[in-house]
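Once you scroll down, you'll see the structures, which are given as structure tokens.
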Structure 1
Amino acid sequence: MRKFWLLLYYGFAQYVPAPYSSAALGNRLRGYVCSKLFRHVGKNVDIRHRIYFGPGSRISIGDYSGIGDDSILGQDAEITIGNNVMIGPQLMIYTANHKIGRQQLLREQGSVHAPVTIEDDVWIGGRVIILPGVTIHTGAVVAAGAVVNRDVPPYAIVGGVPAKVIKYRE
């Protein structure tokens with residue numbers, strides 16, 4: 001049955017356009033199909049179109065959260081998205097990275113996997129990259145174009161490459 005839902009998503013549902021409203025038919029359709037594929041899907045999720053997430057079985061998304069258009073969610077480890085999370089377009093979450101020791105060729109070393117966690121009430125701007133093992137804590141804001149390579153403290157506003165704390169929400 002899982003193959004059916006994957007075929008429905010990747011063959012049809014991901015392409016259904018929708019105006020920018022979480023109540024739009026395409027968004028509701030994608031949310032329903034993802035509820036059959038993801039580990040957990042909360043209430044009123046907003047799954048935009050053309051999102052790639054592999055098989056989806058290690059992804060959880062909470063209530064009133066959304067994922068922007070054209071995003072890529074790597075799936076070698078768990079991805080947990082909390083409640084009330086806003087994610088802009090073209091997000092990239094990586095949960096695997098190559099080992100880089102000097103003992104052997106890079107291509108022969110394999111990879112390491114680490115989960116990514118996005119806690120509640122977070123806003124992630126467009127074209128953000130989140131690397132393996134990162135936790136973005138409650139209330140944080142990640143500026144557009146940031147590369148997040150370490151944990152983001154609660155209520156911090158971060159930006160840049162690599163992402164650094166700019167200030168804290170008041």
Structure 2
Amino acid sequence: MDTPAILLAATLVLTGIAAITDWRAGVIPNWITLPVVVGAPLAYLGFYGQAGAEHSLTGILGAGLVPYVLFRLEAMGGGDVKLFGALGALHGPALGLEILIASLVLSCVWAVVLLVRRGELSRVLATSAALVRNSVVPRSRRRSIAPASMTELRMAPLVMAASLLVLMWR
């Protein structure tokens with residue numbers, strides 16, 4: 001199924017602006033994502049009725065639920081959650097999930113490339129193992145993890161690339 005040109009354009013503008021602000025400042029402001037999260041279901045309601053609005057709303061939930069859980073675990077930023085919700089609002093649950101999965105895969109590959117280039121892969125893997133271990137042992141047996149040992153990855157540029165790959169692939 002072809003994606004309508006208006007949705008491709010909206011995705012390009014949304015992810016492009018998010019990528020620029022995330023790259024420069026490490027944030028994705030609400031003014032980028034929230035108008036889409038509110039406006040897309042209303043537009044779908046106007047064009048396709050209740051079924052269209054439900055499609056958009058389930059897209060927000062479908063594409064935003066896993067990122068929200070990751071946000072609550074402090075593994076993803078809130079702007080990324082809203083960006084995935086906005087993409088779900090635009091494209092519905094199936095495409096929203098495809099974009100989410102493609103973004104996560106692309107982010108993992110890019111993170112490994114960056115860490116290998118910096119010579120930090122073994123340190124980050126050790127920190128990741130400690131985080132996993134801490135999540136399953138009692139508080140009294142958890143190891144402290146220095147904030148300096150954590151690594152940040154700005155995802156919005158990768159979300160843009162993954163979105164365009166998924167949408168152009170169709």
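Rule-based calculations on the coordinates, nothing more; no lab input. Note that the structure is a prediction, hence the values are computed from the model and not measured. Cβ atoms are built from the backbone, for glycine too; each structure is taken alone.
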Which entry (1, 2) yields the derived value 4.6 for distance in nm of label points 7 Å out along Cα→Cβ at positions 53 and 117: 2
Cα Rg over 2.2 N^0.38 Å derived as 1.05 - corresponding label from 1, 2: 1
Label whose coordinates, when Rg and Dmax of the Cα atoms in Å, for residues 61-108 alone is calculated, return 15.2, 47 (choices 1, 2): 1
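For the read-out helix-only ellipticity at 222 nm (-39500 (n - 2.57) for each DSSP H run of 4 or more, over all residues; to 500), a value of -4000 was computed from one structure; give its label from 1, 2. Before the final figure, lay out each step's value.
On the way: 1: -4000; 2: -28500.
Matching structure: 1.
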Relative contact order in percent (Cα under 8 Å, 6 or more apart) from the coordinates reads 29; which among 1, 2: 2
Structure responsible for 0.35, with FRET efficiency 1/(1 + (r/R0)^6) of positions 141 and 157 (r between Cβ atoms, R0 = 35 Å, to 0.05) calculated and labels 1, 2 on offer: 2
Computed 13.1 for mean count of other Cβ atoms within 10 Å over residues 69-76 - originating structure among 1, 2: 2
